[in-house]
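Visitor: Several structures are given next for inspection.
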Structure I
């Protein structure tokens, strides 16, 4: 999702991100997905995002989008990249903690 947002921000001035919304969990069938498939897909998505980020020049990092979280606000691609890394670490920590408790 973040990769597509960044690519759209590079192509479109004033790009407005749409919130993923809680219904995405149901629509995408998250509860029925195999953990091995999810892990592979996350790895692929991370590699594709890294490729897009590696190709940004100084001006591209400054391009702005209207980002929906935590409140709608104008954010740069740089902010989105840092926020994405933060969220990945945060969720990884949560998953490890939950697995250790089971």
Structure II
């Protein structure tokens, strides 16, 4: 399956679409200056288990790096994905506060 990931700034999200143009998944974000917070990842049930989430995660991280942005991973999926991809650590902000 071939996916195309595009930024749709008017909707504050990246969209992954298959060859037919069907929406396979999305990542929502909030952009403030050079800081981008990824807030939610969603994959359509028809596309689950086919790597859509990982494709989106890599695309949004590569986009952030290419634009010199700092990433705040609010979305649990993006946070977990980043735990397996330390090559993006240099552009990710992680909380150092401990909840008691």
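Visitor: Ranked on Kirkwood radius over Cα pairs in Å, which label among I, II comes first with the largest value?
Guide: Values: I: 15.2; II: 13.9.
When Kirkwood radius over Cα pairs in Å is computed for each of I, II, structure I gives the biggest number.
Visitor: While we're here: Consider the structures I, II: one of them gives -20000 for helix-only ellipticity at 222 nm (-39500 (n - 2.57) for each DSSP H run of 4 or more, over all residues; to 500) as calculated from the coordinates. Say which. Present the calculation step by step, with values, prior to reporting the outcome.
Guide: Details: I: -20000; II: -7000.
Derived from the structure labelled I.
Visitor: Could you figure out which one of I, II the value 74 for percent of Cα pairs over 12 Å apart, for residues 26-81 alone was computed from?
Guide: I
Visitor: Quick check: 20 is what I get for relative contact order in percent (Cα under 8 Å, 6 or more apart), calculated from one of I, II. Which structure matches? Before the final figure, lay out each step's value.
Guide: On the way: I: 33; II: 20.
That value comes from structure II.
Visitor: On mean count of other Cβ atoms within 10 Å over residues 2-9, which of the structures labelled I, II is highest? Present the calculation step by step, with values, prior to reporting the outcome.
Guide: Details: I: 17.8; II: 13.1.
When mean count of other Cβ atoms within 10 Å over residues 2-9 is calculated for I, II, structure I comes out on top.
Visitor: Of the structures labelled I, II, which one yields 18.4 when mean count of other Cβ atoms within 10 Å over residues 58-65 is computed from its coordinates? It would help to have the intermediate numbers written out before the result.
Guide: Working: I: 14.2; II: 18.4.
Attributed to the structure labelled II.
Here, each number is a calculation from the coordinates, and none is a lab measurement. Predicted model, so just to flag it, every value in this text is computed and none were measured. Cβ atoms are built from the backbone, for glycine too; each structure is taken alone.
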